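A.B. asks: Take a look at the structures below.
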Structure I
Amino acid sequence: MAQYDFIAGEIIGFDKPYGWTSFDVVGKVRWLLCHRLGVKKLKVGHTGTLDPLATGVVVVCTGKKTKLIDQLQQHTKEYVATLQLGATTPSYDLEKPIDATYPTEHITRELIDQTIPLFQGEQWQVPPMFSAVKVDGKRAYELARKGEDAELKPKLLVIDLIEVLRFDPSSMQLTLRVVCSKGTYIRALARDIGQRLDSGAHLIALRRTRVGDIRVEDCLDLPRFESMLNACRSDEDKTNK
């Protein structure tokens, strides 16, 4: 890790584990670096929230590179998403239990191949209620968890590419690759696809595979990052003896 200067600033891609928030990743990285560098404070931030039930790329900036966060947030994202057709949840994913089921007998691969391309290009999308979108100064998810309704305004976004990777008619599970702009909610996309198929859908798996030029296969996981920091400390200790 000698080639890194975390105080001057670094941009690092991490593969976020399932169940962690993006802020959990930032907090862990900050703690590890402060402990390793012997400092009390260090600027650390991420360039785009990834839901706790998703895995994949979270880009973390340290030191002076945190000034680039707004710029980096504009980068294109790529996801692999698996949808369960025929059922919905209030959160559009597995955070909440199924609240309604719908017919799926009419859904064929041919219908899916006709429907999915309709979501490519500019799209108006209403964000999920279980999201960080602000409504009258409050986060939408705070209102949703209190059972309060709020009208969320649709946002214009761009889906550069959407393609079918797999469709299992026996389980009615559909896996897609999506390349899209900032602000795209894949959970909301699942909702909209379900409606367009004259059924319902919710997200059961999501992996962010790319942010800009940073691909998930090139990212660090947190245990590896910690091991690298520890190895660097061990090497320095040997050098100083």
Structure II
Amino acid sequence: MRVAILGMGRLGASVAAALEAAGLDVVTWKRGDPLPSEADVYWITVGDGSVGEVAARLPAGAVALHAAGAHGPELLGDRPERGVLHPLMTFPGVGVGVPQLRGVGARVAGTPRALAAATTLARRLGMVPFDVPGDTTAYHAAASLACGHLAALFLDASEVLSRAGVSPEDAPRLLLPLATESLRRAAASGGAALTGAAARGDVAAERRHEAVLTPEEASIYAALSERIRRRRRGA
């Protein structure tokens, strides 16, 4: 299978490298270059707002996929073979490293040929293809909460630890096992895995924590503490 990756940003460059490592014939394109004229599948990895523009330039009968998680195949216009292949993973760029994709979920959708192509590519990369039958914006919001929002919270925690005197270089490394185990337990056990002052109902400890945080941090802490209490109550 010859795959054209259209867009060489963080996602495009990463999946191009991963597909080549999986033994596929890969051609790449970036803006300003002529589009590849022959490919079995065109996987568009540009920004959401540019997907339609790029798709309109592809051969009429070609199988086209996009990687815009919040959208369905309609983002590709009225093409006869159109689909979605969205890896449920973060891609920081090949300069940082291509993530391990084995076992990672990949949202797939589309017309019959496009869906088959998306499923085949996902499996060749070791990913697990799955369907989202409901609201794709809710799917994308869930991915954002579990990725960027969670990472931002972790970085905030690292900054707070560094204010306690731990070096900024050591703080993330020291917190990572705690964060990783907490996520693993939450995935396995749900709300029963929640621990800490809010889960224990230790309001005095919560107030002490808020007193050493910035106003913005304290606001986030208080909101999350309330979420923990509601989760523990099963709400």
Structure III
Amino acid sequence: MKDVIFTVIKNVPLTKNVYEMTLCGDTSDITRPGQFVNVKLDGLYLRRPISVCEVMRDRLILVYKVVGAGTEKMAALRKGAELSLLTGLGNGYDISVSGDRPLLIGGGVGVPPLYMLAEKLLELGIAPAVILGFNTKDEVFYEKEFSRLGLTSVEVTTVDGSCGTKGYVTDVLDRYEPTYYYACGPLPMLKAVHRALPCGGQLSFEERMGCGFGACMGCSCRTVTGYKRICKDGPVLYKEEILWEK
């Protein structure tokens, strides 16, 4: 973990309430897709955890949704603003177990960390398939960015059918026979994917966090081997260790 000052290079809306922020700074502690940063914002006591979308040398891209006071402050930042980020947080995805036909499944703001994951798999010569799930066409983002990577396929689902296939990501899973899967999104989606796919997988969880690096125990969850901290032992958990609350 490292506390780094980053400079905002760009901060633009992708949809009505989803923004893409490009920052310049020391990214050396960000080593795996699925890790996150903790953003310090003026006037707010707790930092805001944001998943890493992409890293390019000294450039860092964060894609985030405006949902409260913290992300509202982020959306108002302009080029040249400086931010303190704790970097290198979280365990990230293990890509060594993907097999030759991995499937990446993202829902809403769970989509961004899958972009870096797709890039890392391609670097190994493995082209994954990707399913991106949203509620409506107006909420869709990064479909073109994934398509430009040269993946096996990029499929979009929307609940209202206004873009791609109508329904949820689980409604199209029968079109795939993955060797492994990686998922990130809302809890109901993760639970449904977990139950639908028989192969192994890794799921990235979102929890309210205090410190973001394992000291406060505020984001603990129960697993088959005991309690784990989503911020430090996660946010990525293996399918086999997950216990769902009844």
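A.B. asks: Could you tell me which structure in I, II, III was used to calculate relative contact order in percent (Cα under 8 Å, 6 or more apart) as 28?
C.D. replies: The read-out was computed on structure I.
A.B. asks: Let me ask something else. With mean count of other Cβ atoms within 10 Å over residues 35-42 as the yardstick, tell me which of I, II, III scores highest.
C.D. replies: Biggest value here belongs to III.
A.B. asks: A further question follows. Which of I, II, III yields -8000 for helix-only ellipticity at 222 nm (-39500 (n - 2.57) for each DSSP H run of 4 or more, over all residues; to 500), as computed?
C.D. replies: It traces back to I.
A.B. asks: Which structure, out of I, II, III, was P(r) over Cα pairs in 10 Å bins from 0, in percent calculated from, if the result is 7, 33, 38, 20, 2?
C.D. replies: III
Every number here is computed from the coordinates shown, using simple stated rules; none is lab data. Computed from a prediction, not measured in an experiment: that's the story for all the values here. Cβ atoms are built from the backbone, for glycine too; each structure is taken alone.
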